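What follows is a group of structures, each given as structure tokens.
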Structure P
Amino acid sequence: MTSPFEELLPATQRALLHRIAVAQSEGRAPSLVAAVARDRQLVWWGSRTSVAGHAPEDDTQYRIGSITKTFTAVLVLRLRDEGLLDLNDPLEKHLSGTGVGDVTIAQLLGHSAGVAAESPAPWWERTPGTLRPELADVLGEQPRMHPAGRRHHYSNPGYTLLGSLIEEVRGASWEEVLRREILEPLAMSRTSTQPRAPHAGGWAVHPWADVMMPEPTEDLGLMAPAGQLWSTAADLCRFAAFLAEGDERVLSAASVREMRAPSVQAETGEWDSAYGLGLQIVRKDGRTLIGHGGSLPGFVAGLWLSVEDGVAAVVLANATSGPLTAAVAADLVRIVAEAEPRIPEPWRPLPEVDQALLQLTGPWYWGTYAFGLRLVADRGLELQPLRGGGRGSRFVAAEGAEGTWTGLDGYYAGETLRVVRREDGSVSHLDLGSFVFTREPYEPGAAVPGGVDPEGWRGM
């Protein structure tokens, strides 16, 4: 039986159509296609075109530019998860002779390696990749603009280096690895390095007249890992679902969460945006969006996902300086999230409970700060302050270490929570990164921060 929640309400659909119609008209795009996914399912798509009877569909290919970088980042994280490299490794350890080998893989992923934003002239996006047959041709004589690790400086050649790293470690081309390790497992059959019909043509629209001319379609060669891909609205919605939850065939949920976390401090005055590992992160309309924008001559693209709302949107257009597709995609997410808020899953009790863990729940005190400890699924714990703001985190049970948990987020991300027991086996206190939590504030006889005044509590 079809669920009544699989389709959007008519009013929501009209609001989405109106938004993309305005974008195509005001942005003067020859065509535009958009799609929205909710909870891993495509729930809407629409398009606008300047050619009567020839509107694109959700499986029409457009070039997606720098959204390609997110795919490249996933391939690098796969190498890390397989133990073939560490993100803190210098590039030189795996790819020699680049001239920037002291930068780390993590710095390249997060655009903090200080590598130049572009390759030397001529403009790499509008010239064939055969003009840059070697990495030295991509990097030029002065590949470094800033000290590594000091600031965010977006770098297209940096992702060329990551593509070459993938090829060096895998012993296969970036295109082959991409197809085998991401596109095939996620059933993204309409994503490719070269256009496949049906696909849109790229156009340049004159800035002061309603006329246009075709843009050339160049094979980017070594620069391909930074922006080569063609894809569709439907395929990118599948990719967005993966970025929300992970897929063990490609990358675990934990590694995808790592990609979504800011990797370097944003520029001064730009605190509403940051960059993770191959993903852009923005705060807009009170929600956090992750994804990426993209452009190449003839095309602009945007993909945004709100993990909390379970809503993703993709917008693709075929004009060099066309609609602000990333902004439009963010608006589509907002329209759906506000018009049709996510319906929570029904509350259900845990399938089983460990009585020893159950006894750990309830109030705990760090000095006089009160916290509550909850038992959640899969033997996990959640520690949150009971009053006002404070440091809280979720914890996952550590494998092979009974009575130990690892922080997933917040202040205690990566820190160890440990249950400390007395000689008789009873619980003495919780140790969290050297902070001691006791059942009573400054509990007499317990290991507490700063000791206990021998006269105890008193009034004025």
Structure Q
Amino acid sequence: MGGTLMPPGVVPARGEQELALLVRQRIAARLAEYAGEREAAGLPAEDETARRATVGRLLAEELGAQRRLSLAHGSQVVDATVEERVSQAVKDALFGTGSLERLLADTTIENICVNGCDVVWVKDAAGAWRRESPVAASDAELVELVRTLATGTGGEERRFDRGMPRLNLQLADGSRLFAVMAVTDRVSLTIRRHRFPAASMAELVRLGVCDQQLAALLRALVRARKNIVIGGGTNVGKTTVLRAFAHEIPPQERLVTIEDTFELGLDADATAHPNVVAMQAREPNIEGKGGIDQAELVRWGLRMSPDRVIVGEIRGAEVIPMCNAMSQGNDGSLSTIHASTSRGVFTKLASYAAQAPERLSLEATNLMVASAVHFVVHLGWDAGGRRVVDSVREVVDADGAQVVSNEVYRPGPDGRAVPATPLRTETLHDLIAAGLEVEGAPSSSWGVA
């Protein structure tokens, strides 16, 4: 026979990769089958320790089966060193993020966009896009990677197939992953990083999101238990600002957070917020049953004796129970919403309310919003392309087809917020009682109307 002879027990790199892929696919399938059996038996999902033990057992079984198969066919048997590498590669894929790990380990990267296994783009903190090397050997392998990440997320498995072609989940490092298949030419996934998981008002000032004076106002709004909706476009930093607001909430208060996908992580810091219940919406099962949306979770949260209710993002029917929560004693509640302007926040709230099962009229919605929301804080981009607070509105009343508000801060020439309409007298008194210092401040900033 021609060709170069290889030492006993050594396999080509490609053969090793193929073995790792085969073993990983078989173990992933067996894990899914095992999880289904536990669910059918009414048993809870395995915790991380138990799952690692199960994977270790399955690895030993699969590698043993491969050795027996090689012997039966007279093929070369891989040695212990290769098996160890294969075993580690499988564990990395099942418990980590596979080939994505090198990108997730780069703290300068904000967004990771994969338009097929070999078309990978990342955006850094400065907003510059660059192309990266492939994250999988094929689109099929990329699908398997996404399915592996979905397995066991939040104590349940989230589907990713042609019947459920989209997946939304939080990775172990807090990043948010959204994947889609079937409706696109190639499988695609987007990962949004949260570079400031423990944000504070001081951090917002350091980052240039706002100045010291505006930060003092925002801090006082939270401490005075004003209900605040944070608006802005996609990827403008709404979640980071919401975390900074929550940082100002006294640790003795009980919080209930409600999200479509876990991102806030307020329950992770037992020192800052020791009394937190974090809830996440649930997808329907394969029969289309068992789904729980944010609107239902808000109603549940109100029965849990919260001091404040925090909704990660208003995006539908939860707007009505959220406003009810804000207006019936849970002052100091917070939420975010997608809106291109601060005034546009009211339009989005009204459109969501109109689509809710209650089918509220515009006039009824505006009355509800005016009685619930105290302030709107809007985020945008300044002339230099940096994320900033560009507008702050104080809600005053409702007048038929519109919500009446005063723009306390408005966008300046460079896009950053500048003082505009003075606060109302009663509001200013509330903020002073909450610790806002006004002595020496310009009258245009803290004046009264």
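Computed from the coordinates by the stated procedures, all read-outs in this text should not be read as laboratory data. Being a predicted model, the structure only gives us computed values, none of them experimental. Cβ atoms are built from the backbone, for glycine too; each structure is taken alone.
Observations on the structure shown:
- Comparing relative contact order in percent (Cα under 8 Å, 6 or more apart) across structures P, Q, the highest figure comes from P.
- Entry that produces -6500 once helix-only ellipticity at 222 nm (-39500 (n - 2.57) for each DSSP H run of 4 or more, over all residues; to 500) is calculated, selected from P, Q: P
- Taking mean projected area of the Cα convex hull in nm² as the criterion, the top-ranked structure out of P, Q is P, with the highest value.
- For 2, 11, 19, 22, 18, 12, 6, 4, 3, 2, 0 (P(r) over Cα pairs in 5 Å bins from 0, in percent, for residues 174-277 alone, calculated) the corresponding structure among P, Q: Q
- When mean count of other Cβ atoms within 10 Å over residues 38-45 is calculated for each of structures P, Q, structure P comes out greatest.
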